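Once you scroll down, you'll see the structures, which are given as C-alpha cells.
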Structure 1
Amino acid sequence: DIEGVVLRLPMVYGPGDRQHRLWPYLKRMLDGRPRIPLGVTQSRWRTSRGYVSNVAGAVVLAALHERASGRIYNVAEETDEDEAAWVTAIGHTCDWPGNVVTVADDALEGMLTSEAARHHLYASSSRIRAELGYRESVNREAALAATIAWEREHAPHGWPDSLFDYAAEDNVLSRDRV
C-alpha cells in the first residue's frame, strides 16, 4: 500500500504565471494611474496565495516527509489580507505612488470585478507549518519583485481594451467613492 498526501494549492503567482494574476493591477501602476478603484466586495475579498517557488518547496516537503503520508494540507502564505491590501503590496513593491480607492460594487460595471470575489477562498496553512515545518523560502517582497519583473518582460497580449478603460474609471472615481 502506498499512502498519498493531498495538497490544496493557493492561487500561485510568480514567473511563468499564465493567468498573469498581477497584470490587471500592475498595468495600471505602470501606466501611472494615480488611483485604482475596487468595488467594496472585491476590495474585501480574501484568498490564499503562494509564490511559485514557495509552493514548489511545499510540494517537495510533503512528498519527502514521512509524517505527511495520508494527510491533507493547505499550502498558502500566512497573510490573511484582503484584495485592497494585496494591490497595495504590489504598488509598494514597484514604488507606485498611488492608492486603492473603494467604490460601490455596481459602479465598476465589469472593470476590475470578479464573481469569485463573492466568496472568500482563504485556507489556513497552519497544519503544514506545524506538522512538517513548512516555511516560505522567498519572502513576500522578493516574491512580488520577481513577479513584477517577469510581468514587465512578459506582458500579456490580447486582453480586452475594456479592462483598461481609464476614462470610465476616472468617471467612476470622480463620483462613486465609498
Structure 2
Amino acid sequence: MIADLKRSMERLLIEADWMDDNTRSAALKKLERMGHKIGFPDTLLNESAVMAPYEGVQMGNNRYFDNALQLKRAAVRDVLSRLRKPPSKDEWASPVIAVDAFHYFTGNEIIFPAAILQFPMFVPEAPFYVNYAAIGLGIGHEITHGYDDLGSYTPSSWLALLLNPKSPSM
C-alpha cells in the first residue's frame, strides 16, 4: 500500500509543471528515501529490552506516589543514557499507543503506530477496499507532509538545500 501511494506521489512530482528540474530531482530523491514504520518496533517483542530501563525499580503496594516517582526516574535515566549517541533507526519518534499517524520530519519517515490501526480506521470484517481507503488516506496525507511548509524546508529533507527560490511554493 505504501509503495502504491509513493508511486502515485512520484507521478505527481514528475508531472508538476511549476517545479524546475533541480527541485523535482530533490523532491523525488526525498520520496525515494522516505522511510516508514508501521505497528510497533520489534524491540517491544523482546521482554528484556522492554524491561531494561526499569532494572532496579522496586514497586510496592499502597505506594502509588513512590512507585510513580521511581518509574519517572527510570525513564529519565533511560533518556539520559542515550545522550550524545547517534539516534537509532529502531527507535520511534512517537508512542505506539498514539491514535494518530505522523510524518517525522528530521527522520524523513512516516509513522503509523499500532493504535491507529484499530477501529474505526481499520475494520477486520470490512472489505479490503474500505480498509485500503481509510488507511491509504492517512498514508497519503503523511507522505504529503514531507512537502508542506515544514517538510519542504527542514534541513535534513534535502529540499531545503536544493529548492529553487523561483519555484512557487506548494
Structure 3
Amino acid sequence: MAFLEVDSSYWQIVWRLMLLAVGMGLTMAPSTDSVMGSLPLGKAGVGSAVNDTTRQVGGALGVAIIGSVLASVYGSKVSDFLTSQGAPTQAIDAAKGSLGGANLVAAQAPSAEAAAGLLRVANSAFVDALHWSVLVAAVPVAIGAVCVYLFLPATARSEDLLEQGAEFEAEHQN
C-alpha cells in the first residue's frame, strides 16, 4: 500500500489487500498456538481470554492510531491548499474531513479549474496520508518481528510438554 499512486488501478490495490489477508491468516493461528502452547492446561481458559483481549485491544489501538495519522495528514494538506486559495472556513472544514467532503466542495467551486485543483490535491493528499499510515503501522510490525526472532523459542521445551501431558492425564483419570 505504501507504493500506490493516485492513478493506481484497482488490481494494484486488490493484490496488495489479498497479500495482507493471506499474511494475517497465516499469522493468527500460529500466534494463538504459540500462546496457548506455552501455558499449562489448567491456565488454558485464562490464556485464551488474555490472548483474545490483547488481540482486540491491539486492533482497536491500531485502527485509532492509523486512522488518526491518515486524517491528520489528509486534513492538513487539503486545509493548506484551500486556505491558500481563500476558501471559506465551512468549505475547508467539509473538504478536510473526507474525500467525499472534498467532492461536495468541488461541486460548488466557482470554476471548473478550482474544482479540478481541489480534487487533484484531495486525491494526492489521501494517497500521501495512506503512505504515512502504512509506514506508521510498519513500525510496531518490525519491532514485533524482531522480538519474535530474538525471544520466541523455536519449539516448546520438552519439560513443558511432559508436564502438560502429566496434567492432562491427572485431570482425565476416572
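Please treat every number below as a calculation from the coordinates, not as lab data. Model, not experiment: these values are computed from the prediction. Cβ atoms are built from the backbone, for glycine too; each structure is taken alone.
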**OP:** Tell me which of 1, 2, 3 gives -28500 when you compute helix-only ellipticity at 222 nm (-39500 (n - 2.57) for each DSSP H run of 4 or more, over all residues; to 500).
**Re:** 3
**OP:** For the read-out distance in nm of label points 7 Å out along Cα→Cβ at positions 50 and 82, a value of 4.8 was computed from one structure; give its label from 1, 2, 3.
**Re:** 3
Original post:
1, 2, 3: which one has FRET efficiency 1/(1 + (r/R0)^6) of positions 2 and 34 (r between Cβ atoms, R0 = 25 Å, to 0.05), as calculated, at 0.35?
Top reply: 3
Original post:
Where does the value 11.1 come from, among 1, 2, 3, when mean projected area of the Cα convex hull in nm² is the thing being computed?
Top reply: 1
